[in-house]
1. Any idea which of 1, 2 comes out highest on mean count of other Cβ atoms within 10 Å over residues 212-219?
2. Out of 1, 2, which structure matches 158 when volume of the Cα convex hull per residue in Å³ is calculated?
3. Tell me which of 1, 2 gives -17500 when you compute helix-only ellipticity at 222 nm (-39500 (n - 2.57) for each DSSP H run of 4 or more, over all residues; to 500).
4. Could you figure out which one of 1, 2 the value 4.3 for distance in nm of label points 7 Å out along Cα→Cβ at positions 388 and 700 was computed from?
Structure 1
């Protein structure tokens, strides 16, 4: 019933504002080379706020029809040229000719995340980075979309094998980073370690990342930042385009096959993406093949929308279905070969045969994560302003099958229904002023499915609401932006009890104690909590010239505790942890200052970005120990308790890109993150003074050659060689054995690729080849949870835990298809 009501609401939004249709206009012109004046073919002209784009023809001409009057940002880009972005008043401009200059670097990138209207990054005070489709394509060796961006300065990922990655920004992750797809919150038990982001990497065309508190526009959980995964833009009017993509990885035998097709006919736009991905256990020189790290994933995405004079409205539906092995790291005590559980009693574990290690089959012990999502993105033009409405519904179903003798009975069975809403009105006040007023939030209902036997979190209802106001003013070279917001999040849930009469498969009851017998114990108390707080930000950007800019921003973030932090009391087999929460927690508040300087010269670009983030009531997990120093084991798992403290995270990113000639780049980046536990007024012991999951110092150097115009029929050619250094992480949360020291390591990578065109200038195919860890180094990442998966007792002199993936070479073939 709720889904029908929600769908009806989305449909009703379409005609509401048609009475305010603005008068229409046109825009056209020519795109030419600034040096010799020759026309540029296939240049892309975009109007991001209207989701419109077109390409120039062989004479360099382009045109749009039926545009609403008003001022909009126009972006023009072409391969091998510096992109141009400028605001154009369509009420007075019908012809716009653009001259592009050849360039070795891309600047004037436009973003839509966290801003009222499409905005150039160089004018936005908020630290933000945009990742293009070409960048994603060239990361052919990545097993998921988060791994594709995890090597960027300031970005990292906590991983549990090759297909499970959660984004971290400046040392903050899980429920502190909001992941969006097309501006819609991705919700699927973010507190969990053992599953990744439920998004098909083949459906993502562009990624925009806010590095720092974004609570102002996205509410609670965005205290660390935002990752916005954006679907492909509509194809130009009158065209049907798509591609067939095939990827193969040598290390784990990854096959990732995808097909997409998009069309646009007189403003009716549609698209579909279908993907299938599977891999067997990955390998490294230290462990050989790592048992239970394979996966099978199926994805689908359909879109139907309209672009009209009143704006646009797009409906999306997505399916994510992932079957993922569950590793536990158990090994034979003598040979150190991997073993597997075959009975619930677990008295004996046989060695895993090579035939199973090399198989694509999913073992009996595995998890299945499904996410179904429907959402709508609408933008209604109302006079000089526009109303943006983003509505979404998603159903997340996560099961962990952990009973080898009862393969069909899930240990964990969580079902999460989420309704999200985001409504805001943008209104230009004139004279350089822009304002946005809005409200967003979500409603969630989490239930525990029948026949489950593990109950880490309770069933609950959650409701969020947050009104906000954002304003921006431009004074020539100076841009100011700021705003205020007030958030409220409420949790409610009934008490729950476990009946252990049947010890093998206990039952959970919700409500009053059903039997009041000795076999019934309370698992979760009744829950009724409300958290609220005010946030705000203010920042400035000053562009001294097109070559040099300085940014500064200060922001206050807010985050309510997650349901796991408040109420967890149970095992999560996939993460190998028994979680215990604390219902007395207070909400987190942060205050972060950011300062950045950016230099872009014809043959050199550089940047320095520094930040300081102080967090009150910071929540994290620590392991519990017995009096003899051994881990507390509950129901077969090490026990971890959530605690709260004051914290500070500070660091910076530094980059230098030297390109002595237009086609050659020598890019260098350094990322430094320090996380400190400040305690709650008492002196902090040495073992407690660092925060968990803080990445070590990371440097990346890359020598790259780009040949956009190519040679003959070969274009968009590139080749690169990369070197990554990760320091040893000696600043780790060592108290109670929660974290361990991680040795430093160096990784080599390389890639090559390009596109083949026919005599008519049509792209026939593109090939991308990437090799990672080419030296086949045995290493453990500080951010890999698998480094803690092993037997309780490890032989002396043996490094415990599972190591990361060894050498991997990936081949990605893209075959475009088009119908004019």
Structure 2
């Protein structure tokens, strides 16, 4: 069976020319959807764009361009609004005809069952020993589905004899072997040659015509799988031209498929190195040679198109018309990609056409991944120019820079305003707003006039917020951001809400003002491609990276402590902020603050209450320091906040033999520095400058001088061993010091520290379990 190649293989073939990085290769922002909208695609293509970002994939930028060009009213009335964008992005579910809607979950098991039912005995190995069932399938699932379906039909015929069914099954098994699946043979190992299976023998002329015709289809399929496309094309063409052939319906189409495969076929004997050399030769060929090659490729396209036209002219093959057109599109993309890309770009530049008809946008996307940027297209296709202006800083001119791209967007906007071309003026205003840090006065005023029902509204408002922040127009920024956050309801884009919260946090003037903007809803509850909300509970709010950075290096410890009492924050976060303030107070030698913070921790984190009372009971700075470090080690507490611990409500002691001094690497030495927060990935603005900046800067300078937690705790433990040698915790603490020097954040003297702790542990406490668990130092 070869019907498996109906559409999926050509989609895959077209995909091979794409050069789009997988989403897993890109930095992931938990709170802003930077590569695709987080809005369901049906709503997005209907003009609900949210905040469009320059990092969006081209398909989504095209949909945004079209939405703004048409405007909300005309867009909703335009063609192609039925799942069009989703098909362009994801492909048509199941391929044209969607054979899967009638297929069982396990098509290979259905084939096995059909064979045993037809022959009334087992000829395949048991499933446990079936090489295909237990590894992977080289032949497409649809081939097994159609083979099982055909065999079930043959078994019900009145002239079906055991011998005839046996012969059909034997031929089909040979077809699968040629395709690459043999249940009785182990697959070749990596680097070993592929097993070459022989072509099945034709039935004798004495056999009944119907059964010979059913096998003709198998013989053609076998030739196709053997990559003998000339033979398969002739055999399928014969089937299509034979009156009353039981499989005539498929003949012309599969002959077309064979012709198309032959047009792009590269024999396995051509090595990757040879292919690369051929590509290099084509890249440097003369204009005459390039033109001759283009002519030859176009002749192949024309020949294939003739076969498509023949199928389209046959009303009896109506259900294959879309599949045939798909073959033509794929062949034009593969054989004449530059010409096809130019054709598609010209067509898509008219926003009033249906960009999803014949999957024009989907084909353009795949070709764009291979061919963009194309300087000539920026001049001939407005949407290409618009996308290039937004997406990149180079390419418009050889010497182009980001500034030149911004200027280009402004020039285009002003040009179309002057000409009175409102659609183009709107779309270029959006581009100019997105591309610039600061807006000229005319662009700012025009941006403020964008109506709330316009598709570009949120994008332009976000650009205005950025403009006001960069331009130090704090009052305008805060007013705009507050208004937008009030407008963005529960059904709006979470990404848009988080982006405006991020901008608003950057503009706060006091720690208390920051509280409503610290927490964000992660986007994990949505599909990264479609924006559809997953069927799970709403995600809990989290402390995003810009909030972590601000809490870790933007506040004096007293301001941090005051924030831990703000009831607008979740209890878990308040407890962690109080812990960070407590540890910092202690490390800074601020006794009153440390004791007050310990008391608050005991009230907000009952699990830590006993340790906090013990801390408060100490009468000297050295004993308080020891109690603080002991508690921090047992519970793995830190003087900084991160995404994980900021909302972790549970406190659990770490098993003693797993404890390490890993509470910090290097503490921040000045305001605004990052402590491994993902502010670069989240493209966060600078942290706000709030609270007692003088005290903060002095404290951070002092904290920044401290060693890593490993070094700080190690030095403390060695001093403790000298001052209080009978401390019962010392054997375990020395073990912790040695274990902590195994890796991670270390100081220059980590090896000497490890050796000193190891020596002291063995010499003084050699008869303890902790000495026995420490056979060497690091």
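Where a number appears in this text, it was derived from the coordinates with a stated rule and is not lab data. The shown structure was predicted, so the numbers you read here are calculated from the model rather than taken from an experiment. Cβ atoms are built from the backbone, for glycine too; each structure is taken alone.
1. Evaluating mean count of other Cβ atoms within 10 Å over residues 212-219 on every structure, the highest lands on 1.
2. Only structure 1 yields this read-out.
3. Source structure: 2.
4. 2
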